[in-house]
Structures are given as structure tokens and as C-alpha cells.
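These are the structures in question, set out in turn.
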Structure I
Amino acid sequence: MEVREIERILRAEFETLAFAKSDFPMLTEWGVEDFSVTIHSLGCSYLSALGRKSGCWAASDYPVRVSPGATCYSVRPDVAWWSRPSPAVALLGEFERFEPGQRNLVGKARNLLRAHHELGERPRLLLLMAWAIAGTDIRGMDEVRAVSHDGFRTSDGLVVPGLGPDSKFVLVTAVFGGPEERRRLQAVRA
């Protein structure tokens, strides 16, 4: 599946939430308690299931080996999709809570870009889905977007370049409303 097709699938779903409404009523209809990682867990499950419904293989918490010099570690994107029958990853995604003043989304964008390059340069979509409570001021995402274009330098001095022209970075916000004990997914905004 090409990057453009994956982006089309995501945008269509995020405009209507049709799949979320049909297969994840706990997110859209019943609501979920904003406790621990309940919303995060369901969001990751939703994105993985959306990949499978779209004809991809998909998994949550997919570790990607990072080998800086003599040591190695992994970054673990929340979701990965593979286009059938290719063994190459077509989408890497993160589902992360947004709170004003925190820089966690910049770190998640960096993790996605690092994993993308470690998997080998090929066309791929990187999805960063922030989630926030309705009414949260979600301005200030320019630094997050810039990571995909400009790249970054790691703490040990390694330069991680931005995305190539055949790949795409998509940043959206899932907006939840309702009381803390029953948060419901209301919309996904680009």
C-alpha cells in the first residue's frame, strides 16, 4: 500500500470516525475512564485494528532496534502497519496525550523519525496522533511538525535527517469530551 493510499484511509476515518463508532464503542459511545493508560491503550488498539481493517498487517508496541555506535537499544512506536505482502513497514504511529507546556510530543516525533530511518529509507507514513480533552489549547505544534522536516541531533551528537520526499508526516489531535469517568472520542482534527 502506498503512502498516499494510507493517508487517504486515515483522513477518511478521521473525518467520519466510522470505524471507531462501529468497532470501538467504548471510545465513542460508552466512554472510557481517564485513568492510568486506559485511553492510550484503546487508542493504540484502535489504530492497529484500523490497519488490519484497511488490509495491512498491524501490531502495537513494535520495537525497532537502534544501533548508535557500540550500544544498541530500541524505540517502540505504539503502532506499525505492514503492506501485504511486503515485509517493509508502511506506517509507524504514536498515540500520545497532549498537555500544554509539555514537550513529550517532540520526543514522540523524534522517536518516529529515528525508527523510520533505522528501518531503512523507503516511502512510509509517520502518524503522530495526540489526544487532548476538549477545550485544551493545542496551539504550538510547529516544533513537532518541524522535526519531520528538519530532523534533529541526538544527545550523543548523531544527526537524524528529516523525512525524504516520498514519505509523509501526519499530525492529528483526537479530542475527547465528557466527564473524567467517561471520556468519549468526539473528533480527530488535523
Structure II
Amino acid sequence: MDDTKVAFTPFASLNNFMRPDYRLTVIRSALQALPTLPESLRNPVDEMTRKVVRVPGFRHGDKAPTLLKVVPISKAFEKSSELVAAVIAAWAEAHADLRQKVYDLLKARNWELLPVDADRTKLPGFLPKWPKGEDYETLYKAFTEMYPDVVESIDNVSLMVVWLSTRLPYQLVEPAQKETPPTEDKQPAD
């Protein structure tokens, strides 16, 4: 039996790394994509919106038009890890081409990752250890070199790196010290 415990920081910790204007952009993008996404991604966003989001003039926030929901969801996004996970999962699916490219980039750089299509929302949060020397600028430069014809913002590439790696750069570690993300079927003990 493996008694190793893995430390996680809640998904809402992502807010410490996002500018408020970019948070709104991500939420708007995820909400606009919802009608085209699978039910397994739509339902959690709608459910969390119903639970934690208050939209003036609407009894159920999930029934409000997208543009009226963005700011209230952004406020709830700062506190609710479940909402963060649901929205970012929808955003990542809406950007499936970018997701695959960032996944391939990270694999080429020897990052340990869950499969690209793994349900990261089932994890308790992000790993706080980040490989030293792999800052957002370095990764973005590598992305633009690997995909010279792809026009993508550093913000989008960085968020996709965070989501796919399930890591936030709280603690920089040598690559040999990286925690291995848990598998989908073996979750860490509390």
C-alpha cells in the first residue's frame, strides 16, 4: 500500500495567477461554447451556476443570457473551486486544437501528464510544484517555435499548460522532484 500523500492547492487558487480581464475573457469564451459542448461539460457549469451564482433579475443564474452571467460568474469563480474546474474544463474543450498542441509541447519537454482527455475536474486541485526553468515565457517561446503558424496568446497557452499539467507555479523544483499527477482511478488520500 502506498502511503505517499500528494499536496494540492484548490482550483480557486488559479485566481492568484489570472488578471481580472483575462478571467472575464475565459469565462465568456467557455459560456459561449457551452451549447456546442458535450453534456458532461455543460451540466457541471450550469449546476455550479445555479448553486453559487446570483444574476440580478433571474431566480436561476444558469437561465440568464451569457453576457449577463459573465461578471457574476467571475465573482463566484474567485471563491468556488468547483466552478473554476467546470469552467476551465469547458474552456479547454472549446479550445481542443490548442489543448492538443500544448499537450504535445509538454510531452516533448518531458512533463508528466494525465492523458489529454482525462477528467481533471475529479482532482482536488492543482499540484503546487512547478519545474524550475519552465516559466510561462519559456513555454510560450517553445510553443511559438514548435507551431510558428499558430497565432495564440501567451495567456491562453499558459492557462492550457496549467490545466493540462494540473500545476501552479507556487514552488519551483528541479525536474526530478516533480510530483507525478495521480491517475484518474487512483485519487490521493485526504
- When distance in nm of label points 7 Å out along Cα→Cβ at positions 17 and 161 is computed for each of I, II, the largest belongs to: I
- When mean count of other Cβ atoms within 10 Å over residues 57-64 is computed for each of I, II, the largest belongs to: I
- Origin of the value -10000, where helix-only ellipticity at 222 nm (-39500 (n - 2.57) for each DSSP H run of 4 or more, over all residues; to 500) was derived from one of I, II: I
- Hey, FRET efficiency 1/(1 + (r/R0)^6) of positions 89 and 137 (r between Cβ atoms, R0 = 35 Å, to 0.05) derived from one of I, II reads 0.55; which structure? I
- Query: From I, II, which structure was distance in nm of label points 7 Å out along Cα→Cβ at positions 33 and 129 = 3.0 calculated on?
  - Reply: II
- Item | Origin of the derived value 8.3 (mean projected area of the Cα convex hull in nm², for residues 41-152 alone; candidates I, II) | II
- 22 is what came out when relative contact order in percent (Cα under 8 Å, 6 or more apart) was calculated for one structure; which of I, II is it? I
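Values in this text are rule-based calculations from the coordinates and carry no lab data. Quick caveat: nothing in here was measured; it's all calculated off a predicted structure. Cβ atoms are built from the backbone, for glycine too; each structure is taken alone.
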